[in-house]
Structure 1
Amino acid sequence: MPSFHDSFPDAKPEAHKACRFYDEHYSSIAQWQLEPGKKLILRGSQEGTCRFCGRSKPEVAFQQIAHAIPECIGNKSLSTNYECDECNALFGVGIETDFGNWSKAQRTMSCIRGKKGIPAHKGPNKSWRFEHKDGGFQVTQDHNPIAVVNEDTREIKLKLCADPYTPIAVLKAFTKMALSLMPEAELPNFEAALSWIRNPDHSVGLVNNFPVLYTFVPGVSPFDGINAILLRRLSDDLLVPYQTFVLTYGNEVFQTIVPCPERDIAISGKSIHFLRLPNPYDLGLKPIVPMSHERLDLSGRTVVKGEVVETTLGYTLN
């Protein structure tokens, strides 16, 4: 990876600080920018062996399409040949369902087309429905209104009810993406993580207190499709996590640590200073927009039901 600090003269001051941090601590080991219509299959060195459970043909089959990144966020390009059908089904009805439910509201707002198109939201007993239809958003509501229109500011405030999800399962889904994209030579460092994401018992922990760094960028398709990057620590004497994973799609950027107790013993139990990886807007490569940042806590191990997701949409009159 070229020097961040020297390559972006128009970057914001805080972005320059983050650039120096990554120059001094990390290098890229895998990076993907998915192109619609261009399909790519990541292949393992041993044909017919599953990366996640370790089993091989004929004990397990490899007939299903195994997406390296969930199809629900628009990935129809990147798949692997090293995820068996049993693991594919396990993830599909488990952690990837949690991820899909958790991310659904913003995917609708960002018009992300998944397996069945842009997801719609509906209330109990058909009391309300919110969907993308005929080139715009459509709200149908009865006795349980979810939308309030402010004609003065030309804004619509929405309150959507999220489908049930378990926070730690969402974190496992991010970890599964990183493990799917990871170079095969790195896998011996992540045996604990490989076992953790397959365990349906979410009370079993692996690494505590590693938040997801989140960025929201307003606008229509502010990023160029789906982007993913894996960064690895330059040396083990640096007191930072061994690997970090960054995923960008729609209007959102997510950055998480890839849990690696095998290589992160030196920082276990310690408070560490960690900066988010700058995006093109931070680096002055795109026009300045009012981004928002926060740290997401996905450590919860019980099912979240009835969570209300609030958002505001602007509109114009023809």
Structure 2
Amino acid sequence: MKFVSVDLPYVGDKYLKQLRRIKGIEQVSVPVENPVSDQDIIDRIGNAELITSDITVQLTKKILKQVPNLKAIFCQAVGFDNIDVAYAKEQGIKVYNCAGFNATAVAEFAFALITSLFRKIPSAQAHVKAGGWLYRLFVGKELAGRTIGIVGSGNIALKIAAIATGYRMKVLSYTAHPSQAKANLMHVDEFISLEKLLARSHIIVLAVPLSLQTKHLIGKDELALMRKDAILVNTARHTVVDEMALADAVLEGKIAGAVLDMMFKEPFNVKDYPMKIQELVRLPNVIVTPHIAGVSEESAEFLGKIFVQNVKNFLQGDKTNCVNW
């Protein structure tokens, strides 16, 4: 079978070499640059049976209709909202993701940024680099004893709950799919409503996949329920939050701050967006990073292993990590 990487692959050369050695893979094509249009994507796929891409490549119905040989798509990510999964299933195209590969990385990163915001680390660092040494300007807050509300109950949410417990924080959790077994793993007695979680938490962390149900899960009404001293942490997809409503809430002092690992469409350039968003990004009580929460040396290795195994699974008829079958 012919295997095509539609864009520059995130998995390293070591795993591409392993891919080439898999029985049944006759050709592996890797580009030297990312695609620039839908037609570019279609041309790259051509008559390939198997493809991989990053989440920034939109594999829509329009594109999938024009690549009739395609049999499987291998995501180099946990999320697969860039793919028309339902249409892929109609056409017999299996979609595989790399579930859980970056859960530890995302959870640790979330707490790194939460701690940075609570202890005013970015502002203190900038102060020292500018020649200052006035430590009294940067009196922060401790996490111990505070309440963290985790939205979601998947791999990342479980890791965040475990770290929060180590910080001696009170953990609250909301999920659309509650069970006592999940509650036990999340270190909570029971799941509560989203409204109660928003009203009670000092820190709210979003750890849900993007879907029709979670798009703009946090909007103007939900932000209005939050405490004035609370911060919102989004290491999930950016559209889980209504970013314009978030900008209003932070700029007007209705909530204390935000930590965002994604904003709007990638690649994000703050200069391309309304002044309100530019003001939000530049605030000292807001941290924005370029979608790196899940990026670590260890997660990259784990991703490569799962990615290669997913290809083997497909060739052997194993549906492990297949999200649409």
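Derivation of every value follows stated rules applied to the coordinates shown; laboratory data play no part. The model shown is predicted, which means the values in this text are computed figures rather than measured ones. Cβ atoms are built from the backbone, for glycine too; each structure is taken alone.
Assorted remarks:
- Between structures 1, 2, the calculation of distance in nm of label points 7 Å out along Cα→Cβ at positions 118 and 310 yields its largest number for 2.
- Structures compared: 1, 2; top value of mean count of other Cβ atoms within 10 Å over residues 110-117, i.e. the largest, recorded for 2.
- Winner on distance in nm of label points 7 Å out along Cα→Cβ at positions 142 and 238 once structures 1, 2 are ranked, highest first: 1
- At a computed 23 (relative contact order in percent (Cα under 8 Å, 6 or more apart)), which of 1, 2: 1
- A value of -6000 for helix-only ellipticity at 222 nm (-39500 (n - 2.57) for each DSSP H run of 4 or more, over all residues; to 500), calculated from one of 1, 2, originates in structure 1.
- Among 1, 2, structure where mean count of other Cβ atoms within 10 Å over residues 30-37 as derived comes to 11.5: 2
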